[in-house]
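Before anything else, here is the set of structures, which you'll find just below.
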Structure 1
Amino acid sequence: MLISRIDIYRRDLPLNPPFTHSSSGTITHLKQVYTKIITDTGMIGWSEVRGNCEYVTGDTPERIVAVLSHTLGPLLLGKPAMNRNSLQHLFDKRLTGNSAARAAIDIALLDLAGKALRVPVCDLLGGQVRDALPSDATIAFGSPDEAEAEALRYLMDGFRTLKLRVGPDRDNDLQRVQRVRAAIHSSGLSKEVMLCVDANQGWTPKQAIIRLKELEPLGVEWAEQPVAADDFAGLKQVSQHTQATVVADESCRTAADVARIASEGAADLVHLKIIKAGSIDNLQRMMAVAESFRIPYMLGQMDEGRLATAALVHIAAASRASHFEVWGFQRVRPEDDPASGLAMSNGSVSIPEGFGLGMTIREEQLELVASLSAADSIT
C-alpha cells in the first residue's frame, strides 16, 4: 500500500468566545491546516494541526503548508504508508524543527493505518486503559464577574479542574481568583475541585513567587509556566519557593527537556503536546522519560478543532498520564468545525468510536491549497 496523493487544506475556525493569554495576545480564530493522505488502494488518512501557534512552536499556517508541500510531501509519495518508522527516519535526516508539519503527517498516517487494519488508533498504541478523559477547563482573561460566571458554568458541566489565565494585571488576577474560589465554595464542591493558574510565561521568577504566595490562601494548587520558556533556573526557583505544583509547558518541547526539568527539579509536572513533540513517537519518548524520572505528566493541546483533539484523545487513552487538557475544541461551534465524532459529557471526553481516529470529515468545508500526486512526480 503506497502513498499516491497528498492533499493539503486550510480552514479558519472562529472561536466563540475568543481567548487571550500572556503569550498569544487575543486569538479570534484557529488557523488550521488539514492533511489528507491517499494510497494506491484508496485508503485515506486525515490530520489537523493548529497553524497560529507562533508563540509556542514558531509555526504559521503558511509555513506548515509550505513544508508539507515542498519538503515532507514529496518525500512521502510512492513510499509504503504503513512504515511510519522509516518515514520518520527519513524526515529526521532532511530537516529539524517544523514540529507542526511533522505531526500533521504522523497523525494522518496513524489514522490511515487504523483504518487499513480496522482498529482504532489507541489499539495501535497498545490499547486503551481508560474509556474517557476528565479534562480541565480554562477561564480566559476578563473581569472578576466574567471569571465567576465562567467557573459556575464549568462546574455545572462537570469539570473538576479549573485553570485561570493570569498575567500582568496583579490586582485583577487576584480578584478573579477570589471570585472563582467563591464560586467553587458556593457550589459545595470545594473538596472535589482543583484550582489552577496559568501565566503562559507572563512573570519573572520574583513576580511569580510573590504572586503565588498571595494566591496560596485561596487554595491555588498548581501554577503552569510561570516564567519564560527558556528560564529553567527561574522555573526551579519558583518551584523551590512556593507551595503550588509548578507545571512546565512551553519549557518542555523535547525528551531532553523532560529529562532536564526532572533531573534539575525545575518543575513538579510536565505538560506534553503532540504539536510540540512533532510526532506520536517523540511524544511517547517524552512520556517514557517522564515515567523513568517518576515525574507526573499531563497530556494536552493547544485550542484546536475536533480532529486534532481526537488524535490526542487516542494517545491519552493508551497512556499513564495523570492529567488531561482536551477541552479546547469547545470554543468552536460544531457547525463551524469540519470534523465530527468527538463527544464530551460531564467534563470528560470519550474515545471516538470507529477505525483510525474515528472521525468524520466534511471535506466540502475545507479549502484545498496544495495537492501532490505520485503520477505527477513521475512525469
Structure 2
Amino acid sequence: MKRALVLIMLTICLLAGCTATKQQSISKEPENVDQGAGEVADVALEVIAQKLATPWSIDKVDNTFYVSERPGHIVKIVNGERQRQRVKLEKNLATASEAGLLGFVLAPDFLQSNRAYAYYTYVEGTKQFNRIIILRLEGDIWKEEQLLVDHILSGSYHHGGRLEISPDGKLYATVGDARAPSIAQAQDTLEGKILRMNLDGSIPSDNPFPNSYVYSYGHRNPQGMAWSTDGTLYASEHGNTANDEINRIKAGHNYGWPIIEGSEQQEGMIAPLFTSGNNTTWAPSGMDYYDGKLYVAALKGTAVLAFNIEKGEQRKIISGLGRIRDILVDGKYLYFISNNTDGRGFPQESDDKLYRIPLLILK
C-alpha cells in the first residue's frame, strides 16, 4: 500500500497534548509537523485506494471494501485493487449538485444474499426525487431489485442521503429538507427527517408516529449517523451557512429547523450537543463512534473531527487532505474517504482516496 506521510495535522495534539476546546467553538489548529518531529514522524496515514470518482459512502465486509460513487458506480476494493462495478437503476440518476448515488450499506447477510441498500436521486420528467432501494450484485453488476421508499422530494440540493443499519437491525435514512425549510416541521412528510424502517421496507410497529417512517424531524440536511455502544443514536447536520450540529437523536423529537438552529433553544425542540457556532462551518457528513468519541467527516471543514461526548470537547484530528465525506470504524482502524472531486474541492494527485489510520493513535 502506498504510504502517505501527510502528518500535516494528524493532529499532533493527539501525541503532543494540545488542549481541546469546549463545544460551540472549533479547536485551534496546531502547527504543521515535518519529518523531524520525533515519534510523530513515524506515524503515516495509509492510502488503501485512490482515483475514486466523487465517493460518498464506505462499507466493508471481511477484507473487502465497497464505496459508492455519486455518478453511479460501486467500487470494490480488495488489497488495494479497484474494481469499478456498474449500477443498473430503474430511474435516470440525477446529476444536480449533491445528487446521485449516495447512501450505500451492505445487508447483514450480504455474503449469502449479495444484497445491499442504496439511496439515490433521480429525475422523472421535469421533477427530481430520492428513493431508497435494495440492490443485488449479479456478477460484477449491481441491479435495482426492490423499491422500499419512493418520491422523497428533492430540491436543487439538501438531499440528505445517509443509510445505516442500527444495532437492532433497522434501516435508518437521513433526508434533507429539499430546500423547503418549513416542510421539516411537518410530521406527515418525509423531508427534513430521519427515517426508520424494517429491512424489508415495512414500518416498525414501535416507530414514534403511527404508520410513519418518521423517527425524528426538524432537520435541515443531516448526512451522518452513528450509534454508541449503549445504543444511543447520534447524527450530524448541515446548518444554514454556519451552525452545523451534532445531535443526540431520540424517537419522535423535534430538532428545530427552521425555527431554531445552533445554540438557540425553544421549548419542545432539541438543541445540539455540539455546534460550529455562528461564524464557523464544518459541513459535517459521515460519522462513526469509538470509545466515547464521535468521529465526523467535515467537507468545508476539510478535516476529520473528534467529539468527546462525555467531556463535551471537540478537536480536529486530521487535516491537509481536503474535503472528507465518510468515515468507518472497523477493527483497529478508522477509515475515511476524501471528496475533492465533487466540484467543490481542489483535487490533489490521484484523488479521491480511501485512507486508514490506527485508532490507537487517535486516543
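Any read-out appearing in this document is the output of simple, stated calculations on the displayed coordinates, not a laboratory observation. All figures in this text were calculated on a predicted structure; none of them were measured in a lab. Cβ atoms are built from the backbone, for glycine too; each structure is taken alone.
Quick notes on this structure:
- Source structure (of 1, 2) for Rg and Dmax of the Cα atoms in Å, computed value 19.3, 61: 2
- Structure with the greatest value (metric mean count of other Cβ atoms within 10 Å over residues 48-55, set 1, 2): 1
- Origin of the derived value 3.0 (distance in nm of label points 7 Å out along Cα→Cβ at positions 112 and 160; candidates 1, 2): 2
- Of the structures 1, 2, the one that -500 was derived from, the read-out being helix-only ellipticity at 222 nm (-39500 (n - 2.57) for each DSSP H run of 4 or more, over all residues; to 500): 2
- Top of 1, 2 by relative contact order in percent (Cα under 8 Å, 6 or more apart), largest first: 1
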